Structure 1
Amino acid sequence: MPVVQVHLKAGRTLEQKRQLVERITNTLVEVCGSAPDRVHVIIDEVPEESWGRGGRLLSEQ
């Protein structure tokens, strides 16, 4: 049972998330031989004020 966690900055559309889940699932099916219904994709959306890069919050860049 593959589990994939994706951490993204918040703001993607529902359609973008659908496509992401579909493509990740298809890749695991193709490369690893997983059954599609056994693949779990967790999208963790993080607000800019909770994500830092280069010593600064994204919300302040």
Structure 2
Amino acid sequence: MVLGESDVDAVYEACARTEASVHRPVNPTILTPEEFAAPSGFLDKVRGGPAVAVIGEPPWR
């Protein structure tokens, strides 16, 4: 999951490189902070599970 302003092409290129490395599909979900803050069953599940911040801190912890 990618939060914030992102270069969509760069995100998909990074996912393709990661797929080649881990031999598993990597499907990004790109959300604005407003979209992430909205009520959602999917996001409740994400917020409740483990997370690894690559840049910054998880905004819900």
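Only the coordinates and a few stated rules stand behind these numbers; no lab work does. Because the structure is a prediction, the values reported are computed rather than measured. Cβ atoms are built from the backbone, for glycine too; each structure is taken alone.
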For FRET efficiency 1/(1 + (r/R0)^6) of positions 20 and 44 (r between Cβ atoms, R0 = 25 Å, to 0.05) computed as 1.00, the structure of 1, 2 it came from: 1
Test item: percent of Cα pairs over 18 Å apart calculated as 41, pick one of 1, 2: 2
Structure from which -13000 was derived, helix-only ellipticity at 222 nm (-39500 (n - 2.57) for each DSSP H run of 4 or more, over all residues; to 500), options 1, 2: 2
Among 1, 2, structure where relative contact order in percent (Cα under 8 Å, 6 or more apart) as derived comes to 45: 1
Which of 1, 2 yields 0.7 [distance in nm of label points 7 Å out along Cα→Cβ at positions 4 and 28, calculated]: 1
